[in-house]
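Below are structures written as structure tokens.
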Structure P
Amino acid sequence: MKTISWQDFESVDIRVGTIIDVQDFPEIRNPSYKVWVDFGSEIWIKKTSAQITQLYTHQDLIWKQILWVVNFEPKQIGKFMSEFLILWVHTKKGVVLSNLEREVEKGSKLL
């Protein structure tokens, strides 16, 4: 395991966002969703794609608060621009999301 400095960690902007829309993303090879997330008044609404279809339906995701890395460079995925990265854990059954135990204000920063 590589160690990093506190300064390295501080450069990663991890925020709480609320999923407000989920759509299928059939145009790409791996089963995925297009996901729109509300980060509140500082960051607003952004979109990403996520390969999370094994364990989550649209209904499981809508209004769920998740942790996201919001300061990655956007990445073109097919004709869709992914603007941030979802934080997840890979398991044998699929991807498990980093949801919160309690609701917090949208855009809150992980420290």
Structure Q
Amino acid sequence: MVSIENFRKLALSFPEASEAPHFHLASFRTNKKIFTTLWEKENRAMIKLPLSEQSVFCDYDKAVFFPVPGKWGLKGATFVDLGKVNKTVLKEALTIAYEQVIKKK
């Protein structure tokens, strides 16, 4: 289980990561590109993963990681249940998402 506060700390632990509003959500960005958003009311986050990695995380535990419904999910947008996720696994997923954004620099 990862608290909202710990999620924020993890997301902001990456070099040059910052928090900014994104509609009604908190987004975490680098290079002005979002790598994750926080859905506080739902106690979950959306992490932008490559499709191959999305498949791995979802296969790991479908109750913890699951594609965002619709077209965003088909592009790698993946929900993670913060009440069920292990901190180490979450950090791994965030690292992959962050690195994808850095590559697009």
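One of P, Q was used to compute helix-only ellipticity at 222 nm (-39500 (n - 2.57) for each DSSP H run of 4 or more, over all residues; to 500), and the result was -11000. Which label is that?
Of the structures listed, the value fits Q.
For which of P, Q does distance in nm of label points 7 Å out along Cα→Cβ at positions 25 and 97, calculated from the coordinates, equal 1.3?
The structure behind it is P.
Thinking only about distance in nm of label points 7 Å out along Cα→Cβ at positions 49 and 89, which of P, Q has the largest value?
P
For Rg/Rh (Cα atoms, Kirkwood Rh), the calculated result is 0.92, so let me know which of P, Q that is.
This value belongs to structure Q.
Every read-out reported here was derived from the displayed coordinates using simple, explicitly stated rules and does not represent laboratory data. In this text the structure is predicted, and so the values were computed from the model without any measurement. Cβ atoms are built from the backbone, for glycine too; each structure is taken alone.
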